[in-house]
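Read-outs throughout are calculated quantities, based only on the coordinates presented, and are distinct from any laboratory measurement. Just so we're clear, the structure is a prediction, and the values are computed from it rather than from any experiment. Cβ atoms are built from the backbone, for glycine too; each structure is taken alone.
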Structure P
Amino acid sequence: MQVSVENTSALERRMTIAVPAERVETEVNKRLQQTARRAKVPGFRPGKVPMSVIRQRYEDAARQEAFGDLVQASFYEAVVEQKLNPAGAPAVEPKSFEKGKDLEYVAIFEVFPEFTVSGFESIAVERLSADVSDADLDNMLEVLRKQNTRFEATDRAAQNEDQLNIDFVGKIDGEAFAGGSAKGTQLVLGSGRMIPGFEEGLVGAKAGEERVLTLTFPEDYQNLDLAGKAAEFTVTVNSVSEPKLPELNEEFFAQFGIKETGIDGFRTEVRKNMERELRQAIKTKVKNQVMDGLLAANPIEVPKALLENEVNRLRVQAVQQFGGNIKPEQLPAELFEEQAKRRVVLGLIVAEVVKQNELKPDEARVRELIQEMASAYQEPEQVVAWYYKNDQQLNEVRSVVLEEQVVDTVLQKATVTDKSVSYEEAVKPAQAPAAAE
């Protein structure tokens with residue numbers, strides 16, 4: 001087999017492969033012999049059809065099958081021989097496939113970039129530290145109470161944070177418009193659900209009252225047919241309900257699966273969850289800074305095939321998350337290219353750090369992480385056992401731990417500054433990570 005390789009760009013390769021005619025004919029004859037054993041031809045018993053008849057009827061099909069299998073097999077042999085690492089399936093251009101002659105074709109494909117990860121010393125990381133104070137815990141208990149707010153009917157005038165049940169009809173130039181009317185809608189004043197002025201216009205209203213609101217849709221309103229237009233809403237207030245926060249009692253604690261431990265036991269469990277969230281938030285912020293640093297220090301070219309595959313994965317995820325009747329391929333690729341490029345580049349860089357430093361998942365850290373996740377459940381031992389019985393889930397945890405080890409490897413040489421902050425600042429979501437260049 002003859003192989004020649006041409007570098008047409010930094011990552012693209014044009015490989016010409018010639019498979020000897022003898023090998024081609026051997027493959028074709030093998031398929032014809034297989035066909036002869038099962039072919040049903042009028043006038044002949046099965047398995048007794050002369051090869052000349054078999055060849056006349058089935059040789060073209062056998063040759064096409066042989067072509068496909070030979071291309072697949074010879075391409076694999078060629079990339080191994082040439083020590084190439086394809087990043088995707090090749091585009092195949094046949095050049096010669098005549099009976100009695102060598103099979104010759106051109107395979108065009110991209111290879112994974114070859115590079116060495118460097119620049120750890122140039123990476124600067126700010127590592128936060130914080131504690132969960134009693135005040136932080138008290139604030140969290142109030143948040144949990146507000147999340148479980150109940151509304152009770154009241155005769156007083158409506159105020160912010162009250163829930164109103166309303167009917168309304170919206171008109172533009174005296175004509176009702178699509179989506180501008182509703183009956184029995186629940187609206188919490190101050191929630192910002194409606195256009196500016198709508199909720200404010202209902203403050204002070206009582207059950208049974210009707211109000212007419214003259215408003216203007218924002219210029220940047222999502223429905224371009226309504227953007228910037230003046231509208232009149234006739235609103236009937238059916239009921240006004242005021243918020244009632246639940247008491248911190250056994251009934252409330254039971255909603256979170258905590259029973260018979262009282263307020264002290266509940267506070268202990270909430271604190272544990274907050275501390276777990278705090279550790280994860282700090283870890284995530286450090287990781288994002290390390291990854292941003294690796295990207296900046298190691299610009300690499302991305303194989304188009306890997307980028308396209310990642311874009312398609314993100315399309316599928318978007319459809320699964322938001323639903324609707326849209327198909328993944330209908331979503332514009334441009335929406336996902338930046339995120340896809342970052343993920344692909346980071347995947348290549350992280351894999352190279354693992355290779356360069358001969359890293360393997362630390363099984364003690366794997367168990368520790370599983371136990372950490374399991375501690376959020378009522379039966380943590382069962383959760384730990386479940387992970388160790390499911391190879392796919394266990395390998396996902398191993399991948400997380402391996403990535404953490406990559407971060408630790410970088411931190412050994414990076415410039416790390418420790419900073420003490422409040423709990424709120426530590427758990428506040430980090431800014432969106434920088435895009436790969």
Structure Q
Amino acid sequence: MPRSFRTPRIALTASASLVSLALLATACGRGAGPEAAGAEAAASGPVTLTYWSSSAGAQQTADAFNKTHPDFQVRFSAVPGGPDGAAKLANAVKGGNAPDIATMDYSALPEFASGGNLEDLSATSGELVSAKFPEAVQSLVKLGGRTWAVPFDVTPLELFYRKDIFEKHGVAVPRTWEEYQAAGEKINRADPSVRITNFGGGDPALLAGLAWQAGARWYGTEGDRWKVAIDDPASRKVAGYWNGLMASGVASKTPLWGEGEAKERSSGQVATVIGAAWTAGTLLANYPDLKGKWGIAPLPTWDGKPATGMYGGTSYIVPKGSKQTKAAAEFIRWVTTEPEAIKARLSSLKAPSSALPANPAMRAEAAKLFDASYFEGQDPYALAGEAAGTVLPGWTWGPVQLQVNAAQGAAGADLVKSLSEGQSAAEKAVRSRGLTLAP
């Protein structure tokens with residue numbers, strides 16, 4: 001996940017004809033699969049593809065592809081993640097020197113697509129996405145009846161909790177947010193040095209995922225007009241809840257992703273972590289001495305019924321201007337659906353990864369390469385897979401989320417203020433791009 005939410009200087013433009021990308025119709029692309037890509041390569045000799053990503057293991061994945069695909073040659077370059085990487089890619093598109101393949105956060109896709117910076121993948125990857133990926137993830141890469149990316153991972157929110165702390169204080173694993181608050185209050189009364197978790201700003205994506213779980217829909221369309229509902233009742237309920245926990249001292253105001261957060265986790269000053277599928281690997285890598293002390297449970301819900309949102313996530317795109325779209329689609333198909341691809345990536349990593357492949361068929365291979373003994377009897381991949389099945393469908397990101405991230409990141413620990421700032425930033429950015437807002 002990106003740790004900086006500075007406003008990136010991205011050269012994105014929009015026209016009225018591109019507003020239709022906002023429509024959340026389901027694409028019905030006609031696939032041009034690996035046979036077409038192979039024929040393209042055979043007709044003109046080996047195809048060279050350029051590939052940019054900040055993902056760990058991307059080089060090894062490209063190397064494995066090259067060894068098994070003699071008609072292709074993928075040349076990988078590491079680039080920054082987050083806003084810096086997005087800015088670099090946008091500038092490359094503008095300058096006519098963009099790669100053939102890149103990875104991109106789901107939240108940035110609508111902005112790049114509506115700005116004319118992506119190739120339409122409906123013909124080459126539309127059928128693949130429809131057939132191989134869950135509905136909740138499809139809505140993140142299909143916009144305006146077209147397919148603009150292929151999912152890499154799915155990132156369901158989950159609850160990671162300190163089993164030893166819960167047992168010490170006689171607290172059951174909470175199933176609802178009401179029970180979660182009660183658990184935090186009981187633990188904090190017994191030991192004021194321990195808070196239920198930290199949520200002091202620093203990562204707007206977590207607030208978005210929790211609002212998603214609560215039924216919020218931050219973006220939508222009405223005809224050719226964008227609807228922005230970041231500061232809606234469902235999101236305000238979530239923000240108010242967490243502001244209340246921080247105000248009472250039950251939750252820590254320590255910002256996410258900083259040194260303070262790491263200290264609180266390592267010293268047992270927080271009893272839970274609100275994380276995603278990838279959090280299991282983060283805990284294993286960063287807190288090896290806490291082996292056996294962490295448990296994994298479904299995210300508490302507002303009504304007790306299974307439901308979750310997503311926290312981050314990455315997709316594969318073909319930037320505008322690529323002359324090798326069919327060959328790029330074959331690499332993307334391989335890297336997102338072939339077990340050998342996930343094996344090549346994970347086997348090369350120095351730190352463990354628990355990123356959950358969006359394609360369910362890839363998960364068994366990924367699970368084989370993760371040391372589940374850290375969680376003593378729990379299978380992080382199986383649990384994350386179950387959580388992925390409860391991700392509420394229908395969420396989509398808007399055309400200005402990068403600006404919203406910047407505004408919300410600057411709002412600090414006040415999550416209600418974060419929503420208000422995000423709403424204002426979104427409305428201003430939509431208008432500045434020549435788009436129309438629905439009332």
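The value 13.9 for mean count of other Cβ atoms within 10 Å over residues 252-259 was derived from one model only; which of P, Q is it? This figure was derived from P. Could you tell me which structure in P, Q was used to calculate relative contact order in percent (Cα under 8 Å, 6 or more apart) as 18? Computing relative contact order in percent (Cα under 8 Å, 6 or more apart) on every structure in P, Q gives 18 only for P.
Can you spot which of P, Q the value 1.51 was calculated from, given it is Cα Rg over 2.2 N^0.38 Å?
It was calculated from structure P.
Between structures P, Q, the calculation of distance in nm of label points 7 Å out along Cα→Cβ at positions 92 and 180 yields its largest number for P.
Set P, Q, criterion FRET efficiency 1/(1 + (r/R0)^6) of positions 60 and 364 (r between Cβ atoms, R0 = 35 Å, to 0.05): the highest-scoring structure is Q. Have a look at P, Q and say which one yields -12500 for helix-only ellipticity at 222 nm (-39500 (n - 2.57) for each DSSP H run of 4 or more, over all residues; to 500), as calculated. Structure of origin is Q. Each of the structures P, Q was assessed by mean count of other Cβ atoms within 10 Å over residues 284-291; the largest value belongs to P.
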